[in-house]
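Presented below are the structures under discussion, each in the form of structure tokens.
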Structure I
Amino acid sequence: MKFGIIKERKNPPDKRVVFSPTKALTLKNNYKNAEVLVESSSIRIFKDDDYTSLGITVTNDLSDCDVLLGVKEVPIDALIPNKKYFFFSHTIKKQPYNRKLLKAIIDKNITLYDHETITKENGMRLIGFGRYAGIVGAYNGFRAIGLKTEAFSLPKAEELDSKQELIAHLHKIQLPNLKILLTGSGKVAHGAKEILDAMHIKQVSVDNYLSKQFQEPVFCMIDVLDYNKRKDGKILDNSNFYNNPEEYVSDFMRFANVTDYFIAGHFFGDGSPFLFTREDAKQKDFKIKYVADISCDIDGPVASTIRPSTIENPIYGYHPQLEEEVDFSNKEAIVVMAVDNLPCELPKDASEGFGEMFLEHVIPAFFNNDKDGILARAKMTENGELTKRFSYLQDYVDGKE
């Protein structure tokens, strides 16, 4: 079987890749029937020579490959008909800007596997860049604090080579006695926690976080039942919340009233209560001054996130009383970091980690007759139509939604 690593063509340019040179070599070595070709690219974080030096073929023609592997959406005019593709298509939520892409994929008889649809049987995602979003997002939040207070200066994450370089710079700064709140329990939140742990910031319990003062920076990591409560007062379990979010209300304000820096690493599901609203942010006891919104749901659960920011200009200010964007230096502003493509700032580490997951969870399915159903569940299109699992997208493809 011949795998092709495609050149990323979406703008703005993305330096990430599914397989780094070493991971491509691992694929070749572990599966004797596997061949790996790499499309030449001047954008990719790894140079063409990095691949060829390990015996990986670099070419401008991937037309004879069986499976084509990319990260971001492939432009319609670059799609090769009758191929199997893996990339983030950003279509499973019926994103209007990619409707034509999904229609073209069907028209070109392409079999599409979206990275987001690669899951366990229980629906849990197996691969992604979430960990690196958490790592970079937490770092960017500290950088924003330095820019706002002028107490310290950190370089942009994109200027650094690795997670270890980010940590090395964080070790040079002196933090005030911040209370830091981290929401979530998945890969994003644990990526952010890696940064907090590497800085030797003390983790404290919910009760202590809410009730005690500290003479050092501390953080508290909370999950959905910490910041939501049932309307009837019953205390059940996480699955009850996920299955019945409409029966819950936010209990986040008890944290907002004692938090300085909020790292939003949670997943926000449809129907869930907002963590805090614009009215909540106006309350005089609302204390949050810095937000690193890694989840980046616009006009959603984190009221201060009114737009995504960019790698070039990663922070802006939100004025709670005016409910509008202001300069982050404004003394009334909540400082917001809401970059929605954070892993792009750490492309080398992110690519290495992604390739490792892909090798573990996806590649074996091509050689074991897909015994765990990985490919079957992930397949969105086949034979010029949507698969049954993704038939809900038909009206979207037809332009009726």
Structure II
Amino acid sequence: MKKRKFIKTITTGTLGIATSSSWLGCNTPVENSNRNVAARTSSNALPDNWVWVRPDLKWKDDDWKKTFDRLKKVGIEAILPQVYSSRDTLFDHPLLPVKERWLERIIPIAHAAGLEVHAWMWTMPLNDKTLLEKHPDWYSVNRNGEPANTHPAYVDYYKFLCPCNPEVQEFVAGNVEALGKIEDLDGIHLDYVRQPDVILAEGLQPKYNIIQDKEYPQYDYPYSENCRNLFKEKHGIDPMDLGDDAPANEAWRQFRYDAISNVVNNFCVPMARKYNKSITAAVFPNWESVRQQWHRWDLDGFLPMLYQGFYNKEIEWVGEEVQKALARLKNADNTKPVYSGLFLPHVKPEEMEKAVKISTDAGAKGISLFAHSNISEEYWKVLEKALKSK
């Protein structure tokens, strides 16, 4: 399908309510215009325990059957299979290259095991070569004026899109719609629904041989033309003219939070609701650093990635972050559940029961494990006790 036809298709109906001009008041919370539309399921009906699953296309159906049966036995209730990671897809898609319809293949196998399937998609990065070459104007720009498609931060795949570009908003909604059309899919799970980290978690900075004691311009996004023009129209200031004072400008900071929230609340959520799918997201505890004010998102649930090792913290920190998340949600009149995302390399098998207890005692509805491929025999032996004792 040609791009313009695709764009036209996904902007009919639900998306007609959400153009870039509809949220110029970026110093106020961005609300989902379809907030009163009922979700496919109430948040209380969402699974308690989840696991992120990376694809292994060499596996046969029987391999997945055995794995899904084992996950269900130890107390996992939903899988989050990664089906789009910014290049090709593992499900039927009208625009992006389809590597294999793996998602459609594993859904009935997972359902037979008693597991829900919530498709895990990257949201704002785009690394498909064809679209990258055709649409350089889609990409986010840092405070140095360098676009992410040619000057990605940290790693090559950090080619993030501009959240203020109307065509980007439609493209992202189109990815949600392509998943929504898969009839037996239970839900859609957003990842990378943000901008590049302006400040990395402290445990990761040595990996890149950097010290980030403030917001440096090469990591500070987005300063793309669409965002600058919208902000100037509202506030009379070109953010690029703020220079090194930009990080201290509260209106500009809130504008960028709202730019991402607009993509979620006015594009992704209505599209998921249209197809009667639940919608969740993997989010950051240090949300300010990735312009991700997720406590204002109208999702069905939140899976913060509480990977304590990246923050040089102990397991107790996981519970502290759950409490902070719930407090932020309450202050934003948002009562949706939180699930602790646990990074298995940072949680030893003998610590699993403790990590789950700390999470649920702090108010988490359950946990999500990253990732299936990290579940060694040592973890399999302790998971059932840890998950069913909570």
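Odds and ends about this structure:
- Comparing percent of Cα pairs over 18 Å apart, for residues 172-299 alone across structures I, II, the highest figure is found for II.
- Per distance in nm of label points 7 Å out along Cα→Cβ at positions 132 and 188, the highest-valued of structures I, II: II
- Source structure of the calculated read-out (helix-only ellipticity at 222 nm (-39500 (n - 2.57) for each DSSP H run of 4 or more, over all residues; to 500), -7500) within I, II: I.
- When distance in nm of label points 7 Å out along Cα→Cβ at positions 148 and 204 is computed for each of I, II, the largest belongs to: I
- In this comparison of I, II, the computed figure 22.7 for Kirkwood radius over Cα pairs in Å is attributed to I.
Coordinate-derived values only; no laboratory data. This structure is a prediction, so every number in the text was calculated from the model and none was measured. Cβ atoms are built from the backbone, for glycine too; each structure is taken alone.
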